[in-house]
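Student: Input: structures, listed below.
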Structure I
Amino acid sequence: MNEIDKGGFEVLKNINPLLNADVLYALRAMGHGDDLVIADTNFPSDSVARDTKLGRLLRIDNTTAAEAIRAILSVMPLDSFVDHPAERMEIVGSPNDIPKVQQEVQREIDRAEKKSMPMGTIERMEFYERAKKSYCVIQTGETRFYGCFILKKGVIPPKRG
């Protein structure tokens, strides 16, 4: 086994090691306004991913939704042109309840954006339909229910010299 096959160690500076090559490729390929789905282990990720722009499922295994989103937001800006660039799947029958998994993700969003940026909500079946129209789906190792989110990619402004 060569060093590349072993995995589990960081080989690039300032890149979170959770961001594998496939995920980095997708994040880089996405354009402004493209949607990214972060899914828990119960979401029908593989079948939904086949309908996305990328057409295949990406994975960040053995991690929570909050850890995966923290890694993603370390390199991907959220869209500042929409009211809710981050959205969460509503709990069926209790759309206003916010479970712990969603509270943890909200903290990561606020930390990355350095301000409060409340997530929008999406009804469960509408979430599935929106997910199919997204750029791609990344399944995490999140086992808690309602660990599903949609993030809209923003822009990085040009550097002024």
Structure II
Amino acid sequence: MKPNIDITDKNREAIANMLNILLADEYVLYTKTRNAHWNIVGSNFMELHKFFEGQYEAIDETIDSVAERVRALGHWALGSMKDFLAVTHLSEDEELSNEKDAIKALLEGHESIICNCRKDIITINDKYKDVGTADFITGVMEEHEKMAWMLRSYLS
């Protein structure tokens, strides 16, 4: 049964597609953060190992929330790496064992998500008339802004 939430079928589909791209970006960033967590080396190993763990756990919660938002709009959430890699804005080919390179790569991922969320918020609110999803994505963006700030602090 399709949702009766005062958003047209066409608009719900467009929003779900945007959310699925966000979901793909989240999943790729999650995977990159896990990679850094597992493979980081150096004198700050333990600190960064735990730091990256906190970040991937936060991203994991976001992944679930984004997928559930897609489902609440009456559409299917992407669920395979093949599908994620087909639509993501992010790349995943960086070497993440070097502390500085890993932090930079993860920071770039967060900042990419932030910029895309900022654009999507306006489109979803103004064009598709979905204040709820615009608000939801604002919350996602704010979480990424906080994680980006923390990563940026390591580079200062």
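Student: Who wins on mean count of other Cβ atoms within 10 Å over residues 26-33 among I, II, i.e. which is largest?
Tutor: Answer by largest value of mean count of other Cβ atoms within 10 Å over residues 26-33: II.
Student: Taking -26000 as the value of helix-only ellipticity at 222 nm (-39500 (n - 2.57) for each DSSP H run of 4 or more, over all residues; to 500) derived from one of the structures shown (I, II), identify that structure.
Tutor: Going through each structure in turn, the value belongs to II.
Student: Next up: Comparing relative contact order in percent (Cα under 8 Å, 6 or more apart) across I, II, which is largest?
Tutor: I
Student: The value 15.1 for mean count of other Cβ atoms within 10 Å over residues 90-97 was derived from one model only; which of I, II is it?
Tutor: II
Taken together, the values in this text are just the output of simple stated rules run on the coordinates, not laboratory data. Quick caveat: nothing in here was measured; it's all calculated off a predicted structure. Cβ atoms are built from the backbone, for glycine too; each structure is taken alone.
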